[in-house]
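What follows is a set of structures to go through.
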Structure 1
Amino acid sequence: MAEAPKKLTTFDLQAKVARGEKIFQVTAVDFPTAQLVDRSGIDCILVGDSLGMTALGYASTVPVTMDEMIHHARAISRAVQRAIVVGDLPLGAYHASTADAINSAMRMIKEGGADVVKLEGGEDFAPMAEAVVRAGIPVMAHIGLTPQLMSKLGGFRVQGRSAEAGAQLLRDALALERAGCFAIVLEAIPDRVAGLITERLQIPTIGIGAGPQCDGQNLVLHDMVGLFDRFTPKFVKRYVNCGDLISKALTDFQDDVKAGGFPAAEHSFTMKDDEYQAMLAKLPKA
C-alpha cells in the first residue's frame with residue numbers, strides 16, 4: 001500500500017522560502033479540482049470566496065456566506081492529502097469584532113476542515129488577525145486589492161500606485177506580520193511595491209498580480225484553465241482552455257446520439273437470451 005504524502009505545514013512554507021524556493025498556491029472550489037491540484041504538488045489550496053463567482057454565479061464575492069464557504073471547504077479538505085488548505089473568511093465573518101473573527105475561524109477549522117484561515121484587510125484588521133492567532137489558528141493575511149471591499153476601493157483597480165498608497169501597503173503588511181500572520185497575499189499592486197514589502201517582511205509573501213519578486217504566486221484554477229470567462233484580470237495567465245474542450249465534448253455527445261453512435265454495445269448492459277425469453281413468457285400476451 002502506497003504511503004500517504006506528508007501533510008505540509010506553515011513551517012514547510014517558511015523553509016521553502018529560506019531555501020530560495022517559490023511557494024505555489026491555487027484556488028480550487030470542489031472535491032475533483034482539489035484532488036487534481038493536490039496531486040500536482042501545489043503547496044497551498046485556497047478555498048477562496050472567489051467561488052462566489054466561479055462556482056455560485058454571484059457578480060462578486062460580497063454575497064458569499066460563511067455557511068457557503070464551509071460547505072466548499074468540507075469538500076476540498078476531504079480531497080486533500082498533502083497541501084495546506086486555506087479557508088477564506090468571507091465579508092461579515094470577522095469585521096464586527098475580534099470575537100466574531102475567532103468564532104468564524106474556529107468554524108472554518110472545525111466544520112470546514114481547513115488547516116489555516118485567510119482574511120482580507122490592512123492594519124485596521126490587525127487586531128482581528130492577532131485575536132485569531134492568539135486563539136491558536138494560523139492566519140494568512142491579504143492586502144492590496146481586497147475584493148470584499150470593492151465599493152470602498154472603487155472596483156477592481158490596482159492598489160498602491162501613489163507614494164502614499166504604496167507606503168500604506170507596507171504599513172499594513174508590517175502590522176499584520178506583528179499580529180502574528182504566517183504569510184500574506186499581495187493582490188494587484190505594483191511589482192516594485194510588492195518587492196519592497198517582500199524585502200522588509202520576515203514572513204512569506206504570495207502574489208496575485210503583484211509581480212515576480214514575491215515569495216510565491218497564486219492563481220484561481222478556473223481562470224488559469226479557462227473555466228471562467230466573465231472577465232479575465234490582467235495578471236491571469238491561461239495555461240489551457242478547458243472551456244473549449246468541454247464545449248466540444250458536449251457538441252460531440254449530441255451529434256453522436258443523433259447519429260446513433262452512442263450508446264454503442266460497449267456502453268450497454270446485456271441479458272442472456274434464455275433469460276429474456278423466460279421474461280417474455282411471464283408477461284401477459286399483448
Structure 2
Amino acid sequence: MTTAGLLTVRGRFADGAVRDLGVDLQRPTVSRLFAGQLPEAVVKTIPYLFTLCAHAQRVAAQAALAAAQGQARRPVDSRELWIEVLHENLWRLLLDWPPALGLAADNGAFINWRNGRQGPASLEATRRLVADTLRPLAEKCLKILVDRGDDHPAAPPSELDAEPWLAYWQGMAGDMPGLSRPASISAAYRRRLAEVDAAVAALGAGTPFPVEAAGNEGWGVGQTLTARGVLTHAVHVVDGKVASFRVQAPTDSHFANAGSLAALLGNGRLADVEQARQVVNQAILALDPCLPYVVEVHDA
C-alpha cells in the first residue's frame with residue numbers, strides 16, 4: 001500500500017510451536033487528509049501517498065469518485081497495470097522468497113527486467129525472465145517449501161464485487177466484506193506463480209485490466225486488482241467535495257489480527273526457535289504485506 005508504517009509480528013517458541021502469536025500493524029491514517037478536498041485533487045495525490053501499486057491506487061480512487069458523482073469512469077492503461085502486477089509478483093518471487101527458503105535471490109535478472117519493463121520489448125523480456133530464471137528458481141523453492149499443516153488446493157482469488165462494499169460503506173451492512181486467504185503457504189506461492197502466468201498472457205493479449213465500481217447519492221466504491229489481492233477505495237462526496245474516504249488494502253484485512261497467520265502455521269512441530277522464525281517469515285510472505293515488517297519470535 002505505502003512504504004510508510006511497519007508490521008511487527010511477535011510470538012514465543014515453546015513446546016515445538018509458536019505460541020501467543022500477535023500482530024501490530026502501524027500505518028499513518030492518510031484518508032483523513034482527503035476530507036474537504038476536491039475529487040481531482042485526491043486523484044492527483046493518491047500516487048504520491050501510496051508508493052506501492054500506485055497505478056492501481058489511482059485507478060481505484062478514480063473509479064470510486066466517478067461512481068459517487070454519477071460520472072463515467074476514465075479509461076485505464078491496462079498495459080501499465082499488468083506490468084505493475086508483474087513487478088510486485090516478480091519482486092517477491094525473485095528477491096524475497098528465495099532467501100526465506102535458504103536460497104540466493106536473483107537480483108541481477110530482476111533489475112535488468114525492471115529497467116526495461118516499460119520498453120517496446122518488455123513482453124518478450126518478461127517471457128524470457130519467466131522461462132529462464134523464474135521457473136528454475138521456483139522448482140528449487142517448491143522442493144524446499146514445506147507447509148506445517150496439510151497442503152490444501154489454492155483458494156480461489158478474491159473477485160471484484162463493489163456492491164457489498166457500497167452497502168457496508170453506507171451503513172446498510174454490519175460486516176465488512178471478507179477477503180479470501182491462501183489455504184497454505186505453498187498454495188500461496190503456487191498462486192503467485194499462476195498470477196505471473198496470467199498477467200503475462202493478459203499483457204500479450206491486450207486484455208483489459210479489471211476495474212469495478214458502484215455508487216449512488218454521493219457514495220462510491222472503486223475496486224481493482226493488485227498483486228496482493230483486491231484493492232478497495234470508498235468515498236462520500238458532499239457538495240462537490242470529499243467528506244470521507246477509506247482505503248482497504250489486502251494487508252489491512254490479512255493483518256487486522258493474528259488469525260490468518262496462525263491458520264498458515266498449522267499444527268506441525270518445529271525443531272527450534274530459528275525454524276519457528278523461518279516459518280513465521282514464510283507465512284508472512286504468503287500473505288504479502290505491502291509495508292516493511294519485522295519478526296520477533298523468542299525462545300520461551
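No value in this document is a laboratory result; all are computed from the given coordinates. The structure displayed is predicted, hence computed values, not measured ones. Cβ atoms are built from the backbone, for glycine too; each structure is taken alone.
Computing FRET efficiency 1/(1 + (r/R0)^6) of positions 63 and 239 (r between Cβ atoms, R0 = 25 Å, to 0.05) across structures 1, 2 gives 0.75 for structure 2. Taking FRET efficiency 1/(1 + (r/R0)^6) of positions 15 and 159 (r between Cβ atoms, R0 = 35 Å, to 0.05) as the criterion, the top structure among 1, 2 is 1, with the largest value. Computing mean count of other Cβ atoms within 10 Å over residues 47-54 across structures 1, 2 gives 17.8 for structure 2.
Taking 9.6 as the value of mean projected area of the Cα convex hull in nm², for residues 103-246 alone derived from one of the structures shown (1, 2), identify that structure. Among 1, 2, the structure yielding 9.6 for mean projected area of the Cα convex hull in nm², for residues 103-246 alone is 1.
So if we calculate distance in nm of label points 7 Å out along Cα→Cβ at positions 87 and 231 for every structure here (1, 2), which label has the highest result?
On the way: 1: 3.0; 2: 1.1.
For this comparison of distance in nm of label points 7 Å out along Cα→Cβ at positions 87 and 231, the top structure is 1.
Looking at structures 1, 2, which one was volume of the Cα convex hull per residue in Å³, for residues 23-118 alone calculated from, given that it came out as 131? Each step should come with its number before you reach the end.
On the way: 1: 83; 2: 131.
Computing volume of the Cα convex hull per residue in Å³, for residues 23-118 alone on every structure in 1, 2 gives 131 only for 2.
Ranked by FRET efficiency 1/(1 + (r/R0)^6) of positions 39 and 175 (r between Cβ atoms, R0 = 41 Å, to 0.05), structures 1, 2 are topped by 2, which has the highest value.
Using relative contact order in percent (Cα under 8 Å, 6 or more apart) as the calculated read-out, with 32 as its value, let me know the right label among 1, 2. The partial results should precede the final answer.
Numbers: 1: 14; 2: 32.
It traces back to 2.
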